[in-house]
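Got some structures for you, see below.
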Structure I
């Protein structure tokens, strides 16, 4: 696929799918234990990926796995970045909800994040990317 029409940046789809699997594990950990550390980890990881700090534990692990066993598959990075922003908002909202005692709200947010991460990791369907395209975010033709 060609590079992103806005930034010229690409992302490795296989790395994104592995990251999705790490998100599934983390969200599942939170849903079963209720331990706030899972939400801190998720928030930190999404923050790292959104702001490209190169400190994302999930992206680092996924890149390591991809380099050893898979060939890259490059796609436009802008929809993936938009999806990461959505993940960051959900993770931070879940963290805040947990901290103020709204545990049911935190659980609902994490179930929604779990659904999105399962779609990404298992089926290769990026819900955030789909929303990006449906909303026409940064569409220059408008």
Structure II
């Protein structure tokens, strides 16, 4: 595991930690909403919206250690999370045809996290000029 940490970007490791903590909280909320009678798709949408602000603050400040302005970062973040939102809606709709919503959401979280991280990197979130994410 230590060997893997050497070749993985630090931003990916920090992004993973932020994601684990945030998504554990959001998964709990998802289960509560399902138990209250909301559909899996609506529950996923509520959790996604709730986690957006927390994710922006933590990922901008810690995961990507951004020195860029909010004017630079926020549109990129929102675009990447817009891509992630579309992905999460597609993933949950497809996965719930084959799995219980609680299980489908676990897979959905992982697939969506990968989609968003790659989008953030491609959009150069947290980067200004020639500075690259560490």
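Quick check: 4.5 is what I get for distance in nm of label points 7 Å out along Cα→Cβ at positions 10 and 42, calculated from one of I, II. Which structure matches? Intermediate results must be reported in sequence, preceding the final value.
Details: I: 3.1; II: 4.5.
This figure was derived from II.
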Can you tell which of I, II yields -25500 when helix-only ellipticity at 222 nm (-39500 (n - 2.57) for each DSSP H run of 4 or more, over all residues; to 500) is derived from it? II
One of I, II was used to calculate Rg/Rh (Cα atoms, Kirkwood Rh), giving 0.98; which? I
One of I, II was used to compute semi-axes √(5λ) of the Cα gyration tensor in Å, for residues 34-81 alone, and the result was 22, 15, 9. Which label is that? I
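We did not get these values from a lab; they are worked out from the coordinates using the rules stated. What you are looking at is a predicted structure, and each value in this text was computed from that prediction instead of being measured. Cβ atoms are built from the backbone, for glycine too; each structure is taken alone.
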